[in-house]
Structure 1
Amino acid sequence: MSYQPTKLKPIAWRPDKKKRSIQDAQDNYNFWMRGAYGLPHTLFGHLSAATNPQRWGYVGFNADHINTNGKQDFKDYMRSGASLFAHNYLELANLDYNVSYNRDQYHLYGYDQTDTTLNYTNDDLRLVYNNIGAAIALTSNSENTVDVRFRASGKYNRYFEKGQNKENNIALEGDAGKMISEIAELGGFAKLWFTNHKDSSATNTFSANITPRLSFLPDMGSFSIGASALMVNKTVKAFPYLNLEIYIVPDRFTLYGGWNKELLPNNMMTLTQENPFLDQYINYRNSFRENRFGGFKGSFNKMISYDLRFSQNRTEQQPLFLNKATDPKTFVVVYDSLLNTLHGRAEIGFNLNKFVELGIEGNYYHYQLQNQEAAWHLPTFKLGTHIQFTPMSKLQITADLFAWNKTPARNAEGEYELIKGTADINAGVKYQLVDNFALFANVNNIVSTKYRRYLRYPSYGINALGGFMLRF
């Protein structure tokens, strides 16, 4: 999607950013397990293991599960997943590959539950999305004697729900560059997507973004110039590619800017990950977004970092969500051109001392549309803050605030509504009893606001999760 809203989750639980990854297998521990229980009735488990790195590489696996049963009917949520991964050290590159399976279960509960004529059963309202994936990536290493920087990757996803909607997605990406002089690099990147979608009929979509570029890398900054070829089936668009950075004061003050156009694939997998409550029959179209941006970034005395960015975007075929007139608990997708989107973003981080870290990010959007009355379900202001307090080496306390303003929606009767804005406050604590064992607890949505990211779908109120972490 052109705009990435906060992802809806019936519970505001957010996984630890240090969830087991391929890199963990090399740098951290061979075994990692977490378990927790929460309110409303929530069970969480995470297990990971990997072999010690050998000359050839290492292998490992991940598995996780979380399920929540709320007090309100049909608001249960469950997610389970597992993956196998491996890393191989080759002579000129490193090879990573994995296979995975994920299953997400929601319920369609967006309707007036006081209406006794709506005799829905659990099976009627259950949504189940399955994702079988495989991926491979080849990345050049520091011992690359041919002096070519490259990364190539491929992903396959079999995505399907319990009905007749099924999708096969293939994504291929590549980025490469070679220095042709002391300050010049010749390179480029390519992204290819293929989607085969089946409901009552079958559709195939091929998309591509191919961008060769020439980059100049003097000590004072960098400048890249190129051109992009964007293709969806038989439609081809060409657009310039420009990117500039100037180090006015190295590490302290950098000016940057750019102008480009990108292709954003929209399919069942990408859109239901943003809004799982979509209607069964959706016309999926890709988006084109033109970006013009500029700003400045830097740091002061290693204590304060900042990034102020201003941009103007133009998006063709932006997907927007509307409640379906004949079935209000589901959403249809309408497309409109965002003729002009003004966006300002400010990020600032404070590393006050070894005990306190603080980060703040604010975003402002102004939309101008071609046909629709409003940018449905898109906020014009978002704020996020994060603070981490480490009073001692074994104790870590965190707090987060996520807020956005009112968002426009149109109900099933065609009437304009405004969904109230919200402030979601979360807190967490972790205590490392010994090197191999820790306890943690998270409290989410502390003020217990049952906000709505999408019309007729309230979130949980206050919820909590507490448990242990074992590693060795």
Structure 2
Amino acid sequence: MISCSKNEILSLPNYSLQYSVEQIDFDTLFTETGSITRAIKLYNPHKGSLLIDAIELLQGSNSQYIMNVNGVSGTIIKNVEIAAQDSIYIFMQAFLNQNNVDTLVQYVDSLLISYNSKRESLPIVSWGQDVIKHKGEMRESFTITAGKPHVILDSLVILKGHTLTIEAGARLYLHYKANLVIHGSLCVQGTYDKPVLFSSNRIEEAYETLPGQWGSIIFRESSTANTFEYAVIRNAVNGLRVYGNAENPISISLTNTRIQNMSANCIFAENAHISASNCVLANANDYVLALQGGAHSFVHSSISNQGAIGGRNYVPSVAISNYSFVNEQECPLLQVVFSNSIIVGKIQNEIDVFTQNDTDVLDVEFFNCLVKTTIESKYAHYFNSSIQFDEHENLFRNMYELNFTLDTLSQAKDNGNFEVAQLVPDDFRGQSRIADTKPDIGAYEFFSE
């Protein structure tokens, strides 16, 4: 019988390491922006030690990757011992150079581990995307196209009287706490096949559903004539933050737009005129929709709030008032109408109407909506032909995966008002909701898949 001690160095080729991965992948990254750190475990399963002669990057000093072993960084690290039945970690980051093209470019290298008269290799793979960066810019009118993505590092400000136009397929990524600030106008021209994306500049999978990664799209008092067509706004503090005044409310049109996964609010608006159709507002830790003053219309829209990562505050998804929640100043409320829309969430009362004085009666109507709320008698006049959501009934296909198309047995099916549906005859996907004369409630008409 042959035995060995834990301190003995095993040098025969038949003694091998075990690796936690077969390939080191870094997802898609923006060039000149460091990745998250990947940890690769090297395990020695034997009863004696293994001595690694060298751990090195094949591309050497030209590598797009950085590694650290036992606190030592470099492109080659020598004489690393792994004790019997012990392990070490190699920590790696990608830092990709610009590739000077609009499309993705693959960056490949190899991690080489030499020991016991053999060399083993782990492929390293990532995809790099060049971007156009904005940092502290104050701009007159310009257009963002669907070429390279744009990254806003702290703020991009559009001046009064000027327009930022964003064409179909364009992508805007914002850094932590960065804002897009509109003193003029914002014109978003997405399509169903090529929506315009507003998201975080951390595009690795680990950040995919993390809210609060950037600031807000902010509309200042001088802003006017803002339009969103097929936009996706996600993972911010606020989707839209609107600072209007009673004399000059800020106008915003939202069509076929999704705003989702906010650490605060999807829309927080003071003194605005918002017109929305075929929109999905989903998952915020404060309000999904806070309307303070102004005039608003929401037609065939779906509002759902299960909260985002970090935990939902137990305030209603939809809050309407004739005063500011920030400073309690009066915000004259002209009219708010929801029609053929869904408003649901995880708490019992997802709608509330707040008045500055107990005697105030606001012009608010929920017409033919599917709602989850405890309708008190003093608020009953706000609800016209609306349906109480039954938690025991099906509604969406999978709201936890942000799929707000209707379930086969959805309570919203065939319950829409036909006259309202004629105002928005096609659903979010461009499919007719009036062809069968039985429209559904919400942004999506049910079709078998």
Taking distance in nm of label points 7 Å out along Cα→Cβ at positions 88 and 240 for each of 1, 2, the highest value is that of structure 2
Between structures 1, 2, where is distance in nm of label points 7 Å out along Cα→Cβ at positions 32 and 384 highest? 2
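Of the structures labelled 1, 2, one was used to calculate Cα Rg over 2.2 N^0.38 Å, giving 1.23. Name it. Don't skip to the end; give the middle numbers.
Details: 1: 1.04; 2: 1.23.
Answer by label: 2.
Can you tell which of 1, 2 yields 19.4 when mean count of other Cβ atoms within 10 Å over residues 344-351 is derived from it?
Numbers: 1: 15.8; 2: 19.4.
Clearly, the read-out refers to 2.
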Which of 1, 2 yields 1.81 [Cα Rg over 2.2 N^0.38 Å, for residues 80-159 alone, calculated]: 2
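Bear in mind that the values in this text are calculations on the coordinates, not laboratory data. Worth saying up front: this structure is predicted, and the values here are computed from it rather than measured. Cβ atoms are built from the backbone, for glycine too; each structure is taken alone.
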